[in-house]
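Bear in mind these aren't lab numbers, they're just calculated from the coordinates by the rules spelled out. Quick caveat, the model's predicted, so the values are computed rather than measured.
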Structure I
Amino acid sequence: MAEPLIPFIHAPEIPLSFLEHIPLLGDHINPARPPSIKPFGTLVALGVYIGSVITVRHARERGLDERKMNEFILWILVGGFVSAHVLDAIFYHPDRVLRDPLYLIMLWDGLSSFGGFIGALSGAIAWRISRAEGILPFCEVVNSAFPLAWVFGRAGCASVHDHPGKLSDAWFAVRWPHGSGYVGRFDLGLIEMVLTIPLAIAFLILWHRKPVRPLGFYTGIMCVAYAPVRFFLDFLRESESTIAGGDPRYGGLTPAQWACFGLLGLGVYFLRMAMRGGSGGNTGRGGAIVARDAEVSRVSSPDDVDGEEPVAER
């Protein structure tokens, strides 16, 4: 008979008790609950940092303006993290929102992945409106590095086991503490982390191989790959009525499962765009944008654009 083989590893927080002894600062620290380095936040921050570094490097390799790329990253990060909490609160903890509406602004307390996706998209659109510039080349570069960042994000989830799944005796189930022993239970954060690793590796390999993929390729593949996997994995999640940390259901599906339909449709749209563009980075509708902007950068001077740097992707 099969039995769970994966141990339940609890990553402890690292207390920063020494801060209590710093003049002025120590007066505002509760000795019973000193600041600490939390595994979830650390891994998420590491994912954001690594993803941002790779994104900027990829942008440079494709001739995109580095300053604009950094601005774009900031806009989608702010939109993503704000929306990740707000939508998590509304759809996963509506009772708490009704009891305490201020919970909506407690951005550190609970995040939703699809809330983050929606917020990042909103941030990208807001950046486009404010800059009056196309966003698809920037989105593609971000999405080429996103799976690797997502691996670290889901590693953070796995470190705190905040996505408990159904009971199981499968070998890849986790030995979840139960009384004086354990029960086998799926850890959806861990499973998703492992399943994302091949996609992250594939994207990094494809990025450095010819031909250059047309615009829409990485965005489309990421959406089409993630949506069905997440949809079916959520059937393994416990409901909120069964265990703390379980997910609510709306019409028999989790909020993320409903969002998967939209994500899949978005992925199909971008893949069709990539297919129409053909192979190579400067072909098709999207590639024409990059080629046009690159040409502008070669013939424009900073004085040509109201004293700013050329609009072009350098």
Structure II
Amino acid sequence: MTYAPVISSILSPAYLAELVIQLYGFDGKSTCRILKTGINHSYLIATHDKKYVLRVYYYDWRKESEINEELQLLDYLRDNGMLVSYPIKDCNGKYINRIPALEGERFAVLFSFAEGESIRTPSEGVIYSLGVTMAKMHQLTINKSVKRKDYDANTLVSWAYQSAKEHFTEPSIEMEYFQRANSIISSEFRNADTANLRYGIVHLDLWYENMKVKNESQITVFDFDNCGNGWLFLDMAFSLMTLYRNEPNKENFESKKDSFYQGYESITSISEEEKRLIPYGGLAIWLHYTGIHIQRFDDFSNQFLSQEFLKFWIQSVNRWMEYNGIKIHCL
């Protein structure tokens, strides 16, 4: 029988259960179930005494060399005392396995399971611990690099704006905002005092869904799929912006932001230039993910990406910028 071509498939948990039993030598009663089918597909693997997460990368999303860079970074962080969801080698000593899906060959990696809970509105104590955790990570990644994307104004925002222009073809206030934001971020980054900006490997997606909290002080970070090279304030910016969005009481947000800075600066200092650029960093990453939504429209974002969603998305980031006293465009 000849099958129609496929853009994206969801692999059977039953098939993957048998695969991990074979590849990793797990007991024959090990199970597999879907956790999330997002940018990549994540499955929960359960043996008689342990849990793991199997990530099946979307077809042609990452090169094998890029995944290797991600995994080497995780091993480096773990070896230096960071709590991360780390890759597990199979019985043949391999991290990456290839799965012949209908759409083409897909990569699969097994990761340790991050214990704890995801907290949408964390306490000041948890936020302090997040600051400590992020600072420790940055102490390990400063002045280092991975052979992956370099994040700057062009790769974060200009690329996303060009993608948005092709997808949202009708004129709108939101696209005018996007255009103006692109110009402002490009100018701010170009004219930044780089002597007072630390550079290294960044996670770029540090928000509550990519970390698990245990006993308030134990934070395990995972999903380094977007890691690359950039100014370290970018990680602080995205975490603080998502904290702002999820904290309805803005007085509480200010207290939590102070706790974050206190935790971070108990390990290493933050320059005034880094703090000044944090609002722009949050804006840049937020708009960057608009480009990702467009890039993955066919298999991921078509259920929500629309003109109405763009309006919501831009209004959300505009509130963050106005809170920080920065006006981008009238909405």
Structure III
Amino acid sequence: MEGNQGNVDVLTPENIPASPGEEAEVRILNLESDAEEVDLTHAQIVKLENFERLTCVKFLCLRRNNISKLEGLSTLVTLEDLDLYDNQITNIEGLESLINLTSLDLSFNLIKTIENLNSLSKLKKLFFVQNKISKIVGLQSLQQLEMLELGANKIRVLEGFEGLTQLHSLFVGKNKITKLENLSCLSNLKLLSIQSNRIVKLEGLGSLLNLEELYISHNGIEEIEGLDNLTKLTTLDLASNRIKRIKNVSHLISLEEFWFNDNQLEAWEDLDQLKNCVKLQTIYLERNPIWKDAAYRRKVKLALPTVTQIDATLCA
């Protein structure tokens, strides 16, 4: 035994392995104080500290760490883009002084309430994917907001959009929303994604005159209606609903993509509704009853000669 003692590694203060927290601290302390872009993705950061030395930072990425509390960032007044995707954050706090923020990503956290954003009036992009948010509140002061992502939460009601007149993209897919409502204030909205909810009726869209893309697949819609004013639509996604007839779309002359797979279409003559859509290039109709027709692709092409893609396959 005595002969082997020389091979035993003795732990001294100099060679004790650093803990993940200590390694993260060293990494932060080694950052250049005048750095404008800082990426600390997956750096095993548990606590936000020692960031006050960053006097010029504009972009700070803290993705995939173990941060549970928003703190220690109040001095970063130059910050424009803050990414905290995939952490353990439960409350929105400590951001009041970051008045130059234009993009904030708090996706994949544990946030239940949208709050304490009033001072961030320059925000243009705000991401809350996969949190525990049940109510849309606290956004009224964000009048420059252009993109709002609230997918995969627990939202039941569309509300709280007053003042968001510059919003052009709204994502609320994979929630528990039952009705299209309270959207009339979003006069500049160009994209609405509300897939995988519990909507059974197309309504409440009449004031969205600038809407170009509507994604409302995986709901319980039974009839195409309420699109009369949406003449700028280029993409209409109605896939995976319960619709039997294609109707009320002949006025959508700007339409380029029509996704209607996984519905209940039986009547070939319904494709005549799309003849006025002279810009139509892509159409999805697979897994409808007409899809079982042996001449399916040929019939679609004959009915809609401008189409260059049927389902996932380009036309010959």
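Given a value of 21, 16, 11 for semi-axes √(5λ) of the Cα gyration tensor in Å, for residues 119-222 alone, point me to the structure among I, II, III it was derived from.
Structure III accounts for this read-out.
If helix-only ellipticity at 222 nm (-39500 (n - 2.57) for each DSSP H run of 4 or more, over all residues; to 500) comes out at -1500 when worked out from the coordinates, which of I, II, III was used?
III
A value of 72, 58, 37 was computed for Cα extents along the principal axes in Å; which of I, II, III is the source structure?
For Cα extents along the principal axes in Å, the value 72, 58, 37 is produced by structure I.
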